[in-house]
Structure 1
Amino acid sequence: MPDKLYARLRENVNLRMRRGAWYKVLQAADVHSVLDVNGRPISVATALLEITKRPLPHWTVLDGVSASTKVPSQLGVPYGVCPSCGERAPLPNRVKRLRCPSCKWEFEVAWEEGYLK
């Protein structure tokens, strides 16, 4: 049985995917990969993706430059994306760890990662 793979966008492109959220890879190929995005298969150019065997166990930090225009204003900037469930949450005062309001798991915040910069 092949290993499970997960992917997230590594480019700031306008696709129907949340930046920073991890999605299950249904099919990986050199040119296009197919991801499970909210229960629907979505084909994405593999070059636009970061693919791994396991989602990185920390909150992805998104700032105003990399944020989608559909982000609720109450989140503020920067905000974080949970590595477990993809929920977005505000990141107050450069916290080191944060508990997800949705799945309740707690992870470190990857302030140094530089996601989409």
Structure 2
Amino acid sequence: MTSVSDAFKQEIVQRITRNLLDIQILRLIHIQPMWGYILKKRVEEKFGVKLRHGALYPLLGALERENFLSSQKQQQGGRTRKVYAITQKGRNYAQSYQDIIKEQIEGSDIK
């Protein structure tokens, strides 16, 4: 049986992921460069959110245009895949997000 806190945790993680998908994508790609399909599966597996290709690829394109991500075409198993990696600007952005969330959790932003 799932505890109330586990249910809240799952709901909150899903809400964060839906509302801040760009940040979650940057966090995942920071760990390891990956292509769209693997990224889609990781979001579903880690955060419990079904991600449509129609939402993912435009977001990846926007993150690349903003220079938060870079991409490189690679041959993998006879297929060409666009592999995304985080840029320094993307790392800085994700770190800023983490710092702001920490301030809010600790309440230092309202003291």
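What follows is calculated from the coordinates using simple rules that are stated; it is not laboratory data. For clarity, every value in this text was computed on a predicted model and none was experimentally measured. Cβ atoms are built from the backbone, for glycine too; each structure is taken alone.
Taking distance in nm of label points 7 Å out along Cα→Cβ at positions 30 and 102 from the coordinates of each of 1, 2, which one would give 1.0? Label of the originating structure: 2. Computing Kirkwood radius over Cα pairs in Å for each of 1, 2, which one ends up highest? When Kirkwood radius over Cα pairs in Å is computed for each of 1, 2, structure 2 gives the biggest number. Given a value of -20500 for helix-only ellipticity at 222 nm (-39500 (n - 2.57) for each DSSP H run of 4 or more, over all residues; to 500), calculated from one of 1, 2, which structure does it belong to? Among 1, 2, the structure yielding -20500 for helix-only ellipticity at 222 nm (-39500 (n - 2.57) for each DSSP H run of 4 or more, over all residues; to 500) is 2.
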